[in-house]
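Enquirer: Heads up, there are several structures right after this.
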Structure I
Amino acid sequence: MGQLARQFLATLLVVAAASATACADDALNADAWGSARQLLTARCVECHGPDAQESNLRLDSPAGLQAGGEFGPVVISGNGQASELIRRVRSRNPEEQMPPDGPPLTTDEANQLQAWIDAGTPWPGGAMEAEASRDERLDHWAWQPIAHEAIPEVSHAFDDLPGVEADRNPIDAFIRASLSTNALTPSPVADRRTLIRRLTFDLTGLPPSPEEIESFVHDPADDAYEQLVDRLLASPRYGERWARHWLDVVHYGDTHGYDKDKPRPNAWPYRDYVIRSFNEDKPYPRFVEEQIAGDVLYGETRDGHEAIGFIAAGPWDFIGHREVPETKTDGKIARHLDRDDMVANTIGTFASVTVQCAQCHAHKFDPVSQEDYYSLQAVFAAIDRDDLRFDADPAVAAKRQHLTALREEQAAVMRGIDDAVAVAAGQQLVDLDAAIAAIPAGDANPGPAYGWHSAISPTPDTEKWVQVDLGQSLPLTEIVLRPCHDTFNNIGAGFGFPLRYRLEVSDDQDFREGVTLIASQEADDLANPGVSAVRHAAGVTARYIRVTATRLAKRANDYIFALA
């Protein structure tokens, strides 16, 4: 073999060996990537992927891997042992172990991830990065930046049509462009009778009077339309019409909502503030500032106080706040929902973003995290709604302030008199006050219309009884049953008095022997006796008296037995 041939053969052998090594490396990288990808998909991307990025870390693309998270790079390509990702998946410290939920990675799984990093974190398929890092749902118009569109060039071929008017402003050009795209022609200009009706309904919500219609139809002025617009905008009805839309946005109501839906007698100043703002054409930035922090920024003005009614405009759970203490779960829930309504109303109204979903999970599209949400809720955490009286009339406010101050002065005078009496009476009065305070509250007689009631029953036919022990066998001439009075469900007089019952006496506590029937009212339902006493002649001697209700009185959606 010649020298040239030997050199050529040696070259072929070197190339072949290099190719074989490259193929082996590619196969090794592919295996390492396949195992790593399976683990990342199954255990990591739920919290570090397209829908959520805990600690600002994404593990679903090379770019995310390279960028790292809040604490810096998590992967050192080619050195798995020194990579933070491997340290976390191998750790058994619950404060730093990853993944935080579910079973930890096995030693074999951690080794597979480390082998992938040792291999240089291969990520076959260049297009995969773009696909993983882009969500097509973000193409929706709501997520696009606001852009100033150029005024389109439009055809004026329709200008000669009867009733078609030339463009008055740039908006007309956009309308014409859209009409042209859809092969439509402009509508003819409305006649004056139609125009005044449209405009009046739109701006005031009311029809124009016949006199107003005729005046506009026959108005020869070139600016008759402009004058009509100005007149309607100056009408108080304009603010009343358009304030309704704002009040709808902020959930305003003259009642609380929820089950009791109690009236809000002092909510109207905020409603009138909104109407007044529209009628005064108040600048929008000032309108926003007054409603969010008017008492702080503009506390010297009437609007600064009335505008913060916005914070409390939404529904309010009267039971959850007034009748259930905050120490109970229902009370805690009611207060959380109240703060949530304040946050959602403020951000939804002024920023057009729904942040309330983030109380349970970070948003997928908006950059709103749970931390952001609860930081916002903390802004309102110290606010408690109340039904405060507000005097819109300065004269009334001044008079109320004067009378309040006068009452405080008189209270101070009374305290001085009490102090003088205490000094004059000395220890005798101190002892008497102590004796009165020591009387147990339960010893006071609450009145004849209050007494005992049974446990609640879901059905009326459940028998319930109450029994009185006289201490010894006594002669009984008459037994009197006294009905109750209770405000529950507006039942009032006769609350819980049984529809059917029997009255028995005995000397046997268990009513097994020697039972005498005094009265049986069990054939038909009795009318409600109100609080009138129900009397039964007895003429017997006995120790125990038992009243057994055989058909219970209705309470709400349940039944009860009660006697005073």
Structure II
Amino acid sequence: MEKVSNKDIASVLKDIALYKELKGENPFKVRAFEQAAHTVEIHPSSIAKLAEAGSLQEIKGVGKGVADVISEFVERKKSSMLEELKSSFPPTISDLFRIPGMGPKKIKAVWEKLGCSTIGELEYACLENRLVTLDGFGQRSQEKILKAIEFIKRHRDRHLISEAFMVAKEVIENLSDNKLCKIATIAGSLRRGKSTFKDIDILIVSDTDADDQRFKETLLKLADEDGVISAGSTKVSIRRQGIQIDFRIVAEQCFPSALQHFTGSKEHNTILRSRAKTLGMKMNEYGLFKGEDSLQVADEQELYRSIGLEYIPPEIREGEDEVGASLEGKLPELIEQQNLHGMVHVHSTYSDGMNTIEQLAEECHRQGYSYLCISDHSKSAFYANGLSIQALHAQINEVRELNKKLSPFRIFCGIESDILSDGGLDYPEDALSKLDFVIGSIHSKLTMDSNEATSRLVAALQNPHLTILGHPSGRLLLSREGYQYNEEMILDALMDNGVAIEHNCNPHRLDPEWRFLKSARERGILVSINPDAHSIEGFGDMGFGLVMARKAWLEKQDVLNCMNSEEIDGFFRGRKQKKGI
């Protein structure tokens, strides 16, 4: 039997809690399902296996009712309780949960009082000023909801890099197993490393012996039900898992030119075509031509050389200064996976992580890293089981013992300290001084204007205990825009205080975006590529951070966790000595 994950089970329990609250059921029952969802999500063992063994009620916080729901879901991949709860409401009402600030109580109010069960109906009600006098709302609430709806509309039909990459990988694997396809590779903005996507480009060379109709049918079978968009001779478009995929079918001799063309941004390709023209050539997706003659090239490297350029990596083909750098021999030697020595910003079971420190360290070592920087949530993050000072001391002691056991692998003990509203850090100075490093992040009062956010961040950057500034905008891609701040002032403060900037490579964040990282590099500010992992599974997000780091022109000397364990230990100690801690 295919096992369901703890995350799948937790999602069902969370939905049950939401719909129970939406229905106005007993708050204690709602809370029971919320707590059970959290327990299940961070539980180190497989909940599905415990369900099959009849051991669910041995888990603290899982009573008979919750256990029955879990057992049914594990066995049938569905929940009759959730289906019954959902049947009381229009199916579109779940869309309202996507609006920040619209919890079950508010959704219940706009549905019962105003008849709003879709985002469009709610937007219309706001434009009619109907929320101004509705209990629990008001003018400011209405303005926030309208702003949130506009954000959702602007990003409609967009997908995260993790979603797009997973779908593209599945399709490539499927086509690679099919003998009708000679080459299948990712192109477009996914190869270039954008953070969100409307569609995926996949470039294909069919086998010369393949039947064209049969080949096209193979592509169409990859579509969702009713997911075929178009099916021409050189382009087939489908939807798979809700994402549009454009298959570009090219002849093998055209493949290098087509791969370059369908990867580069419009601006990059315009510059290349213009350069080819000055050399008396014509360049397009079909090839490179001198008069009527096609100049055969073996790959993209040879294509770039043919117009007098060094090879430009896909991630930086944005039409900015990459062509000039190529002409001058000043292209960066972009960071690669093997340059990374350590994993920074990882949460354990001490706060809201799913794995123990020892489990995280062992997996980190297995993946080839030489150190792990643990940074659980600080005490103000009560919602994430933030560490009390006593728990922090216990963690420091555990790390000390683990370092003896796991040597030469090294664990550094830090904290992800909440940056408080005045820019201060969680914990008194004597507690912070006992840590190897401190990541400072904003998690509360996110509705700041630019001046307030800038002042708060600058104050934190001036704190002598701060080592790394975490996810500076607080954005959640496709969910929350994040607050604005003065980038130049933050870059100046990072440089003046010798603080590293995190690139949070969780695909929901990718914060800050790559252009900020590029500006940091130009000022000599170290970047730390951090997964913000809450489980071993989260280690995989390092790959997305690597793409964004390459997109920002980062080389290994620009990245904090390209230091080996001795070097980063020296960096941490050096900062403390420099600041007199």
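Enquirer: Using the calculated result 14.8 for mean count of other Cβ atoms within 10 Å over residues 461-468, pick out the matching structure from I, II. Walk me through the numbers before you get to the answer.
Expert: Values: I: 14.8; II: 21.0.
Label of the source structure: I.
Enquirer: Assign the value 61.3, calculated as mean projected area of the Cα convex hull in nm², to the correct structure from I, II.
Expert: Values: I: 61.3; II: 30.6.
Derived from the structure labelled I.
Enquirer: Something else now. Using the calculated result 5, 25, 32, 21, 11, 5, 1 for P(r) over Cα pairs in 5 Å bins from 0, in percent, for residues 501-548 alone, pick out the matching structure from I, II. Intermediate results must be reported in sequence, preceding the final value.
Expert: Working: I: 5, 19, 27, 23, 13, 11, 3; II: 5, 25, 32, 21, 11, 5, 1.
Attributed to the structure labelled II.
Enquirer: Separate question: Given a computed value of 41, 29, 14 for semi-axes √(5λ) of the Cα gyration tensor in Å, for residues 53-212 alone, which structure among I, II does it belong to?
Expert: Only one of I, II returns 41, 29, 14 for semi-axes √(5λ) of the Cα gyration tensor in Å, for residues 53-212 alone, namely II.
Bear in mind these aren't lab numbers, they're just calculated from the coordinates by the rules spelled out. What you see is a predicted model, and the numbers here were worked out from it, not measured in a lab. Cβ atoms are built from the backbone, for glycine too; each structure is taken alone.
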